[in-house]
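Listed after this line are the structures, all set down as structure tokens.
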Structure P
Amino acid sequence: MLPRHVGFGVTSFRDPAYGESREWWMGMGNGGYLSGTILHSLSRGYHGLAILATSPPVGRTLFWVKWDGWIEDGEDRIPLTSDHWRDDSWGPICLSSLFSFSLEGRLPVWCYRWKDRTLSVRIWYDRPYNACVLSCVVDSPRPVQLRIHLFFNCRDHHQIVQGDPPALTATVEGKAARLAAGGLSASMQVTSGVLWVSPETYRNFFYPRERERGLGDWENHSLGLSGSLPLLPGKEIAILFRQGSDKGEGGLLGEDFPESSRHAFLDREQALLKMARSRRPFWKNAPDWVNTLILAADTFVVDRPTSGGVAGKTVIAGYPWFGDWGRDTMISFPGLFLATGRWDEARSVLLFFSETLKDGLLPNYFPEDGSNAKYNTADASLWYLRACHLYGVATRDYATLRILFPALSSIVRAYLDGTAFGIGVDPTDGLVRIGKTEEPLTWMDARVEGKPVTPRYGKPVELSALWFNALEAMIWIAGRLREDGAMFRKEKEKTRTGFRKFLRPGGEGLQDVLEGDPEEKDAVRPNQILAVSLAGKLLSVQEARSVVVAVNNHLLTPFGLRSLSPQDPRYRGVYAGSPHNRDAAYHQGTVWAWLLGHYVMAISRLSDNRQSDLSLFEGIRDHLSEAGLGYVSEIFDGDPPHYPRGCPLQAWSVGCTIEALEMLFEEI
């Protein structure tokens, strides 16, 4: 059975603000996506039923924006969808008929009731057919009529356009239509009924989430097509969208397509769970909310063409506004790939990124405009070494490690010799340092007015913890490949000794940065937890417990770890408002969900109570029904009640949670 952890009953639809804040999301597997609210309204400029990756995995373009639909049963007009307008009015609104919403796996299902009739609506993406599918099936004593409006645009998914939308050309032949706008073409089909052209612009759709972010909060869209579809009792009908023209590709689809396509989608969901359980049998006992996360992992895994033209794999760091980032990919890698049994795709990711190394550095990110990769990161390569090690432990695929070994060795050599941005290992103490630069090179990389908010030049604590972990990884890999690991062992012991400089004189935790900005040295930040979660032998048990105590006392919340102690005068407890205000708070108190996984992994090294450790995820479990449904948000406010913020679905938030859950379930 597929998980049904996420669900809402009729009492959830009393207030449109509640329904509008619950968002469903679905990936296409190539960087494109579908999204919306459970009221079928638009609350973000990123919502749409077809956001296409025109240059996978990026070039994402909004095309099919939304549908409006209503039932005519000979007596009444029953609204199935909702629209929220710039003057804060609603109309239509589906609250009177919407009875429930749920996720079947990741497939969103709406159920409506009126009189003695029920109607179900589902939306999914058909990967083999490359189609966005919306289906309806009615249980009624007699046929009813479904009327639809279909709205379109053609713009970059980041760019809200408040003038007229691009000109849309539409031609219709009965059940099928061809569309063109902004240099893109698409086709629509209905499996029963008819379509007709409706050339009209609807103005002032309101985006409340964008208003919260201090951005443009309204937009105009083209009503391009309308239609009338007869609904026969028990017969599933569908509306389909495909990029490109269907000319010459087999004509209209049969009436059995919606059911067979939906079953294929659900069969793939079952196959993903089966694969995870075959590689990790303890998942068979996992509750629904954990299975929901295992399926969520799939949304972030997308195709990326390699230099040889072969389809490789990468990770979308977060929907909707991130592309693929090196650091995020490697931090989330163990949870997204290894814990879920996706070992072939894991290999593809590692091989792809091995070809992108430059002077020992992994790319920080690949710009969406297709320009050259950016290498402004001091830690991504070290996370990559960890990913390769854990891949080897999980798969025993030593042949691939042999292929990767020269690249891995080049990373170690680059850090020892020194590389870009002054990144390198101090030969006197074995600690990783960063040159004094305006370029933020750790994961705390926010800028305000071009300057880093958290200047962490010098020796950030997590870089040396990652370096120690990387050396342990290389010792293990070299041993399996019968390579000489003496140099790795020597450097590891030097780092172990030097790392003691991070111990606070008072005995509570670790300093955040040495030999850098004076304010950052004594800042209580979560980076120290990585010295326990990643490098189990770097600290004594007593020292590791002191780190956990410091994190407990200052940073721990139900949804993750604060990025700065509330006792620090620079602390900001709410992440909201203009881009300036949000960037200033991003790493100055904002809670990060990915760190909760590492906190749990850290305490599991010091505790034998796995049920107690598991209870630390109760906030995340409940959060799966709060923002991006079935996913974990990027960040939360530092102050209670810790509202979710940032991306509603983030790869490392999901990946690190799964990685920690794997550790717990393996021992329960």
Structure Q
Amino acid sequence: MHEYPGKLSQFCQELKRRKAYFLFICFLCFSLHHVAGQDQRVADSLALIYQEDKLEGEDKLELLNDLAFNELNDRELSLEYSEELIQLAELENNSNYLFSGHLHKGGYYKMIGELDLALEIYFMAANIAVDSKNLEDEGVIYTSIADVYAIMENYTNSELFYNKSIQILRDTDDSISLASALINAGDTYYNMGRYDDALRYFEESGPIFKELDYLTGTAYNLGNVGMIYAKQGKDKLAEKNISEAIAILEEQEDYYPISVYLTIMSDIYLKQNDFAAALSYTNRSLELATAYGLKEQIGDAYLQLSKLHEQAGNLNEAYNYYRNHILYRDSLKNIEAIQQMADLRTDFEVSQKQIEVDLLTQKRKNQRVINILVAVASVLIILLAIGLYRRYIFIKLTNVKINDQKDEIEAQRDEVEAQRDLLESHRDLVVFQKNEIVESINYAQRIQSAMLPPETYFSELLNESFILYKPRDIVSGDFYWIKQVNQYIVLVAADCTGHGVPGAFMSMLGMSYLNEIVLRREIIQANQILNELRKQIKSSLRQHGLRDESKDGIDMALCVLDLKSMKMQYAGANNPLYLIQDVEGKPELKEIKADRMPLGYYQGKDISFVNHDIQLDMGDTFYMFSDGFVDQKGGKEEKKFLSKNFKNLLLEIHDQAMHDQKDILETTLSDWMGDNSQVDDLLVVGVRV
């Protein structure tokens, strides 16, 4: 029986970590777009007006907006108001209310723990704000996105979007949104253990709340500063700030944060060995949480009481309180969801098995949909290729007929007029057939473009990157590909045999198999991905080393990034990797050689590709590319650009912004080509860590 209290130390740190974390995430949901707080009484009054159904146009939009915001008792009803607001705003073509509807809807899903869905809806709202050029809305939604990432403990993305939000809101007059973004960014730094950064943000947000006479924000700010002082061992300052916060919140009848702060006060007095005071504050926290049904704080108070009695030697009491803590902890759906949320885009850990199973099931459903779409697209490409080939044979036969008819015209001049008419008829047929082929290839290009990942997805996974992608013809044999599996980001730059339609067909084949190997089978070791891809390609093209069979294949550079540990794997099939690192204060370009064999038929024996493990540092830059840039002819002597010049160019521009690097590469290529035509498909991908 007495062994259970000994395990309490595992949960004590968790209690401390959560206090500020949940406090301000909840606060932000209700502060960004409305200076006044939510009020169920307002929702009840407005519901009567809604039931009369007499309002139209913008008046109806404003009513739905206020109902979605103020409805507290029935969250499902709040979601219905949000969805109706979105539908009506779309009909009225009103971007402001369309944004508000998505903001409320995302807030609902964030509150119930559906964080993937909340992010998806928030990004829709972000697109609306950007399209309508509304800086205030854009700043607000970036803060909401950062909040979701903070809940997921994806602090890298959270910090990125907080910085975006704060930078935008500083250029607006929306002081309350700026203060809210600052205080939530500070709260994230608190949870990261960066207390000086957190304090700097709180010291900026506090005066804004005070100037606006926004008491709730002022109280939260005081309480969070107090928690930082408690972490830094400044107990007197911590007690002073938290006491002031509690006094304000008691007037506001906001009991959740009071219960949190009382537990923090208990910790302060426990460090001072004042057991009676620590016990008093914890009991008061438990009384408040019980009176107002705050299940999370009831569980935390029981955990704190168990900790106090364990240190006092009252092991039976400690065990009883610990058991009550477990009962309340297991009843909290939202906390379970947060603890069990699988890694979203970067570096989250699974901590509860049931949520892991639910997320894995959903992931498999999504993967099945992706596989079906890829299969359908592959079938369409195959049918298109067959159709293009048949048209090519038809045109070729038509040209033979035209040549025969020309000879006949020379021998039978009396039939010139008739033969001329026949030639004109065939010419029209050729033009018609050519136009149909071009239209078909253009359609194939749209399909290929749809399969390539959008640059916005690149930016979401990799903060600083560029893609220079220039097909020689309408469709391309070069392709790039990126996906995230758990905390790993798999990045590919590939060059298929040939260009135009044959190369595009190989690129579709390569992307399809990458989706299967990486997403469905979750293979994340770089050389194993290439090994499996080679098997799939040789099997599909029936390559067994015979003389007359297909010799097609793919050259590829493949990297697997783990930004959490700052490590990268690289494996290459003919295509190397260029890595620029700072060595003793000077930039140095390192070429990691590729294996001299393609993904496909190879005269030698199939051996495993080499897996290169690379330790990255912040600011390192690496480049993946096809041979299109270095093989481009131009200059005064119309020679190839060559790898040496390409390396020197990358060294010169590596420290510039990634979008500027892309512009410089395009300008350099254009100047080098002059009047020469492009000789091959061209692809360069650059990433700064």
Structure R
Amino acid sequence: MKPYEVVKQRIAELGGTVVHEFKHADGLVVDMPDGQLDAVEQLAGVAYVLRDQLIPNPRPRHVADLSSEQAMELAAETLPANYHTYNSELTGMWPLQQDGFVGQGVVVGIIDSGVSQTATALCVGPCATGSRVIGGENFVPGATEPGATAATNNPHGTWVATMIGANAAFGFARTGRLATSIRNHCSAVSELPCSFPASATVDGVYMMGQAPAVQFYAFKVFPAAGGGAPTSRILQAMDRAVELKNTTLPNMKVVNMSLGGPTLHAGLDIEDELAASMAASGISLVTSAGNAGPSGITVGSPGTARNILTVGAASSAVHERILRDVQFGLGIGVLYRPDSSQQIVDFSSRGPNADGWVGPDVVANGFASFAQGANGTISLVSGTSFAAPTIAGVAAALYSYKPFASPAEIRSAIIRSARPNVVPTASAVDQGAGYVDAVGARALIDSGVPLIGDPAPARKNVSQNVHLGIGVRPIESAKYSARLANLRPAERREFFYVVDKDTAKVRVRLSNLARELPPGQQNAFFGDDLMVAVHSAKTSAIGEGDYLAFAFVAADRTFEFDRPETGLMRITVLGDWTNAGKISADLLIERETDPLPGHQFRGDLTEGVFRVHEVQIPAGTQSVTFRLSWDGDWAAYPTNDLDMILVSPVSAPRISPPRRSTARKP
């Protein structure tokens, strides 16, 4: 707890340097010699020490560049009266926009790769005089690194901003793939046409965020050329956002973070403390769940924090059919995606979290979103990165409706008003409370929304937390079987399988596949099949998922996994989202065991500390197996992780699988 002058003095004595002292959380960023980390953790007043992890630059799962079809940018006066977008229908935002609540008077902070001041969708008139990007700060070192509002930054942050608050129209050749597909797919289901005739040969398409009058402030944490950002840099940006809210930017009421990475302490990281500080200062923090689905326990940090809005991604048939028409040719979209219902997109990270919290709070479309990049390029982009700013825009519009609402009221209204039945195949771990409904949230704010309380304290075991959090008891038996009956397109069944320290092999078998439809009525390109994903026991978002297997299965198939990591393996089976009909199969899970021998070496480790054990290998040895187990592994909450590094006297070191490694002819 502050003040910690004594801690800082002792860090200096140990050879360390304090890089940053957080103003709105109890923590320090320090550079320390590796050999002193253990000593730092033992200091009075230090709760824990974490190595600064590198968070990769966020990237979409799909990008379709529309430059070849774009004809022109259209002046605002060309727009027809009462024009709106299909996304505003999906989110229930259109009534608020009609009533004039479009984010006016609200600043949205974006912690990302920067937001371009010259992106025309974010300007009012000429960008030189009318950009709604009112400023920014660059946290990335380097004399040649572009500023936070430069057009040469990575496009991600500007894509995000346009999802929140774009307000522009772009012209596309009427006979081109995009314009034709919009008329065929979107206008056929939308309340109003999704495009409009701008001239004899050009269709206009409106790019409008949920809150098209907001202003933006950019916190640039990711380099323009890629390479990622250390967690400490992202935390500094969060800390700075609170400082600005309390001083010179009192109208910064929403911050969007479409980024994330792994955590060993879901709900307990310093991001949680900063998220609480944001809420206390009047900021609603919105984050993306991550793109590590379809298995559970894959939400990334800071999305695992409490008292924020964590957002998963849905996919409408309209969006996907337009994308596939653009990618592969007109008429392909409806054949590629025959299912017309809303789906949770396969890559969207799912809950529960390791602490038992359900996972995403709500969902919005995150597939083939219409967005503008930093250099002005128009694209269709996919990822939970673009579902989160949709919710950030909803929050901003609600603040323009109710300027003195608290973050707790905004969050509770958005979650409690969400529609659970828009995505017919989704469960709570897929979608949280459901699909966002802005007009429903406004009604709850008017009536006095009951605030959502804090979750119950977590247990020290992931299996217990999963059971208490979502009511599912993990499978502990050595053999388990089930009939997966009538899986609809994108419908998901998941099995939490306990892997203990004696597990030598896990076998997963799918058999007796049965389709609802005859071959001629199934998907015209792929037939109807299953998607099978087997995730290791690692929890949270490890890249795009730490998958031991990820496959489309059209016939009987067996997967085998030697020495999987201890904890909850997730075995996830879905009806392929491209299926035309239902599909069924038998599932068998079984394991083989091999008890650990007596411990030859045992000891304690702290963060960043190495322990070296020398092993004498007799001459003529054909193989030697090293096996590692530890307390607080992936079965525990919070989690500890270890690496085993084998060093041969005649070859380079190699990082081995954490539990078991065999050296041949050592």
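Quick check for you: by distance in nm of label points 7 Å out along Cα→Cβ at positions 271 and 407, which of P, Q, R is greatest? Evaluating distance in nm of label points 7 Å out along Cα→Cβ at positions 271 and 407 on every structure, the highest lands on Q.
Source structure of the calculated read-out (helix-only ellipticity at 222 nm (-39500 (n - 2.57) for each DSSP H run of 4 or more, over all residues; to 500), -21500) within P, Q, R: Q.
Computed over structures P, Q, R, Rg/Rh (Cα atoms, Kirkwood Rh), for residues 127-398 alone reaches its largest value in Q. Calculated for structures P, Q, R, distance in nm of label points 7 Å out along Cα→Cβ at positions 95 and 519 is largest in R.
Where a number appears in this text, it was derived from the coordinates with a stated rule and is not lab data. Predicted model only: the values in this text are computed from it and were never measured. Cβ atoms are built from the backbone, for glycine too; each structure is taken alone.
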